[in-house]
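The following blocks contain the structures, represented as structure tokens.
What follows is calculated from the coordinates using simple rules that are stated; it is not laboratory data. On a predicted model such as this, the values are computed, not experimentally measured, just so you know. Cβ atoms are built from the backbone, for glycine too; each structure is taken alone.
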Structure P
Amino acid sequence: MRKACVAVWLVTSTVILSLFALFVALFGDRQETIHSIGRLWSRMFLAVAGIEVRIEGLDRISSPPYVFMCNHQSALDIHALMARLPVSFKWIAKRQLFAIPLFGWALKKAGYVSIDRENPREALKAMDEASRRIREGTNIVIFPEGTRSADGKLLPFKKGGFTLALRAMVPVVPIGIYGSSALQPKGSSIPGKKGVIYIEIGDPIVLEGMDRSQKTRVMENVRVDIEALMAKGESAQAGFEGAPAGH
């Protein structure tokens with residue numbers, strides 16, 4: 001019964017808020033307003049699903065713009081970041097999401113970046129546009145694995161996001177997310193249970209002075225940092241679950 005209620009709420013809220021976002025877009029460039037509507041959508045969804053998000057390291061992101069690099073365990077990662085990452089940002093998302101009626105149109109109006117992975121020429125154009133926007137002050141969130149992990153473990157990274165970061169030449173911020181895969185594994189459309197998601201923000205990695213030949217080095221550094229941040233989230237979860245009731 002709980003999952004059915006969450007599913008009905010998710011579909012209904014997505015339609016209503018997407019329509020509202022499109023209505024707002026009629027009155028001009030309202031990307032930040034539409035992004036705020038997305039935040040509201042995610043916060044409401046997490047509340048209805050009984051999921052809490054705990055975030056650490058916000059003091060490390062004081063001088064944007066940044067390229068945020070996050071591991072990807074679950075569809076819940078998107079809601080968790082929308083709800084709790086306090087800076088304004090844009091997603092880089094696969095083209096297929098933009099083709100979804102209402103929802104995809106709202107994504108486009110919010111200024112999110114569409115990537116066609118099957119068309120290298122169009123993907124390159126999208127990367128050029130994204131790097132320009134980053135240099136102008138826009139924060140970007142990327143899942144460098146390119147897809148969700150089936151078992152929660154970190155998958156191999158794809159190079160595109162790192163090429164973008166080195167073009168934009170802004171700091172990369174590693175983010176480790178832990179706990180979301182247990183609540184809604186890959187392949188599930190609705191969270192199976194209530195719980196807590198842990199987000200750990202790492203120190204920005206400065207790219208100034210680097211060039212594209214150092215892409216592999218940057219990828220390795222980000223991977224090491226994300227793995228360490230995921231381990232911190234796992235430890236936080238273990239500490240929370242092991243604490244006596246009432247503490």
Structure Q
Amino acid sequence: MPRARVLLIGLDDTDNATSRGTGFLARSLAAECGRRGLAPLGVTRHQFLVDPRIPYTSHNSGACVAIDAAGSPDAAAFVPDFVAARAAPGADPAVCIAPAAVVPPEVTAFGRDAACRVIEMAEALELAQRAGLALRPLGGSGLGVIGALASVGLRVEGESGRFIDLPGLRELPRRVTLEALARLGIRVQTSEARRTPAATDACETLGWLRPRLAGGEPVLPVEWSIEHDAWVPVDRKHAKP
């Protein structure tokens with residue numbers, strides 16, 4: 001997809017301790033974009049610094065929705081109201097809406113910084129203003145502006161994050177061929193020296209498939225499992241304690 005057609009929507013701090021997370025709202029937003037004729041290109045989750053000085057609900061992560069909107073921010077004019085209406089009570093939601101082609105390197109650097117240092121709201125708001133990006137607090141303290149802007153920056157860079165949704169990803173059966181993954185745009189990667197993945201090989205998803213964002217595309221690291229007689233994802237869902 002040419003970058004000039006891609007519109008990015010970053011969002012963060014839309015949940016509270018008992019509600020569904022920001023990732024769920026991001027997937028709902030992607031579905032709504034699809035209903036409005038704006039083709040969803042995937043939803044990514046981006047991890048930021050976990051530190052006691054930072055107020056966050058669970059894991060301090062943001063999300064970014066990418067859509068094919070011919071690069072027009074006007075296509076997402078409904079997004080702030082959509083997110084504000086669905087944010088949990090007591091949340092501090094915000095959204096950042098930006099054509100991928102105009103996101104400057106400074107915003108990507110900001111996203112990287114958000115993963116390793118404490119950032120104040122003023123820094124995010126000032127950077128967005130200088131870059132000419134639409135960054136809007138939607139309630140509460142508006143603290144979500146930090147993660148919303150950082151998510152856009154990391155999505156543009158294409159090297160940090162995980163796909164929590166792709167068209168067709170959540171409809172996959174538990175066991176699929178690598179060819180079926182390729183049709184969704186997922187590139188399989190392995191460090192196995194004695195076996196090379198083939199299109200007809202099976203992948204046992206273990207009921208959870210979340211490709212990494214690497215090189216600007218969905219990449220699934222896998223390893224061969226004798227038990228399953230198939231490739232299995234290196235990244236697996238861990239049971240909650």
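See the values below:
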{"item": "Which of P, Q yields 17.8 [mean count of other Cβ atoms within 10 Å over residues 204-211, calculated]", "result": "Q"}
{"item": "Among P, Q, which structure scores highest (criterion: distance in nm of label points 7 Å out along Cα→Cβ at positions 44 and 76)", "result": "P"}
{"item": "helix-only ellipticity at 222 nm (-39500 (n - 2.57) for each DSSP H run of 4 or more, over all residues; to 500) from the coordinates reads -15500; which among P, Q", "result": "P"}
{"item": "At a computed 15.4 (mean count of other Cβ atoms within 10 Å over residues 132-139), which of P, Q", "result": "P"}
{"item": "For relative contact order in percent (Cα under 8 Å, 6 or more apart) computed as 21, the structure of P, Q it came from", "result": "Q"}
